[in-house]
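Next come the structures, one after another.
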Structure I
Amino acid sequence: MTHAIRVNQTGGPEELTWTAVEVGAPEAGEVRLRHTAIGLNFIDVYFRTGTYPAPLPFTPGLEGAGVVEAVGEGVSDLAEGDRVAYAAQPLGAYAQARLLPADKLVKLPESIDDRTAAAMMLKGMTAQYLLHSTAPVKAGDTILFHAAAGGVGLIACQWARHLGATVIGTVGSEEKAELARTHGCDHPIVYTRENFVERVTELTDGCGVDVVYDSVGQATFEGSLDCLKMRGTLALFGQSSGKVSAFDPSQLSAKGSLYLTRPTLFHYTADRQSLDHCAGELFKVMATGVVGADINQEYALADAAVAHTDLESRRTTGASVLIP
């Protein structure tokens, strides 16, 4: 019998229940995928709590890797036995097996194992679109990346440093500061004991940074704006501390004609060409050693509630995977 994690009502980690499910055969354009590893991401918490609404009941999760078990009519570019990975809607990754549109999957190179793929697809492609499309980083830029010791942060620090940027990052402890430093963060700021705005001002001689990449949201939003140089960009791509309150857009003018965007990965991989480009760029930097996966936590899929508790309590670093 196939099992999956189900959410019958929104709430805390205790709402993640291990449940027997029927998967069935793939319809036209679909594949049946047997998961070998599943990615854990903060967006999963947003869906579980209802911050991002989803029809109840549902199986959470947007990222995984595994083996194609069957293909539906019209699927010609995938076959039974292919190793694939994805970071895409619809929800449903927290399952031993699932059905998924074939056009959401990418084949894995032999050089990338399933656990690494499950840990890297969403986070790695997020880093790719942020650094290359949302606010492109070039040599000589100075950036601020919040949660620099997190899953996206560690990848982004390595990648941005490779692009020639000076990387400033916020972290919650000295241990995380050292982790970020070893992954390309030039100046880790421990926000629990330092004012990150004052420290950024000091590090940039009062000029500010070109871009702030902020997945924290409410707790950092105002400070992030204050860290930007004139005509700088704030890319607000998450809200782990809560939703940002409404604000007067004239603040953007008053603080230096700033740019503000609220991007999401799925708008940057909405068509096949964009998905292939984003994943291809990620696979390239992984293959050349520019970016590596730090899988620092591994949980059984049935223990997803423990994984969510650790994630929300900021007890995790780097990437975490769930094993079916």
Structure II
Amino acid sequence: MTKLTCITTTYNDGPVLLTSVQSILAQSFGDFEYIIVDDGSVDDTLAVLAGLDDPRIRIIRQANDGLSGARNKALEQARGEYVCFLDADDSRPNWAFAAIAEVIARDAPDLILCRGVLSEIRGNLGPFYDSGLFGQIADLCPTGLATPDGPEAATLWPLAQRLEPQSANKVVRRDLLLRGGIGFPNTHFFEDIYFHTLVLAAAGRVSFLHSPCFCYFRRYLRPQVTATAGDLRFDSIAVAKLTLESFARRPQFHLPAYRTAVLASCLRIMEWCGNSIGHPYRHAFGQMARAMLRLIDPLYLHLPDSLPAEAGDLTALRRTLEGLTDAA
């Protein structure tokens, strides 16, 4: 069996796609397949794909169905023991797959969570957004492997939940996805928090890889779809509801610190969307957020008087809830 499947989706990315492709084909570890899903491109992306000639690449073409649908299509056809993802304009250092393979051989994990780096507009590199959380995890878990019955599990899982839900930071055993029926929420944006939450909750062995294994390029001249101020931001509410409802069916829902960390990670995305959505949509966004909070399991909103730090800042969470429920 192929050890690793890497998945990239593209929609009208054009030559930018080569950023991702070239970084994958340059990997020093060679036991992988690379699935690229063209999600209905109508520009020079088609010519870029036609020019790719490598036996490790498989190209899947589909009518435009969105990022979640494209990733799910690739998951259906993946052959690797483990799967990972990379957006079309991001990259991996050439040691990434070798480092991942080493962790797989050592730990046989269900899930690997990796550090990343952030590339700014002038090309200068810095720590990714969740570097501080990875530092806390390294202190608590020096072996790099966590299990639900381990001594620090009650702390590590809420901390891991609060990591950035970026798809490139995780490598998942494909069998875990198949057994759990885990994928991305079709037709929705802000899909990563849903996948992140379900995969982490289902994983019995989680490894943390502190060598940076991806580089996230912060777009400025060509902003991400979800960085616009338009009505696509309403999807953050729908995906938060799906995530919270799905986690409420897990046994970990009854662990206060973990449950609060899941709520905080969902509300963080909603708050970001609510603060930056266009003014004409703001009132409706507030109404929809309040309606969603009334529909989730009420135990989410019964916040305890105190929580361990790994669950997040309880005071900030209360402010976020008040801001969302008081939005006009």
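Given 20.2 as the derived value for mean count of other Cβ atoms within 10 Å over residues 43-50, which of the supplied structures I, II does it correspond to? Structure I accounts for this read-out. One of I, II was used to calculate helix-only ellipticity at 222 nm (-39500 (n - 2.57) for each DSSP H run of 4 or more, over all residues; to 500), giving -8000; which? Derived from the structure labelled I. Tell me which structure, out of I, II, gives 57, 50, 39 once Cα extents along the principal axes in Å is calculated. That value comes from structure II.
Quick note: the coordinates plus some simple rules give every number you see, no bench work behind them. Keep in mind that this is a model prediction, so the values were computed, not measured. Cβ atoms are built from the backbone, for glycine too; each structure is taken alone.
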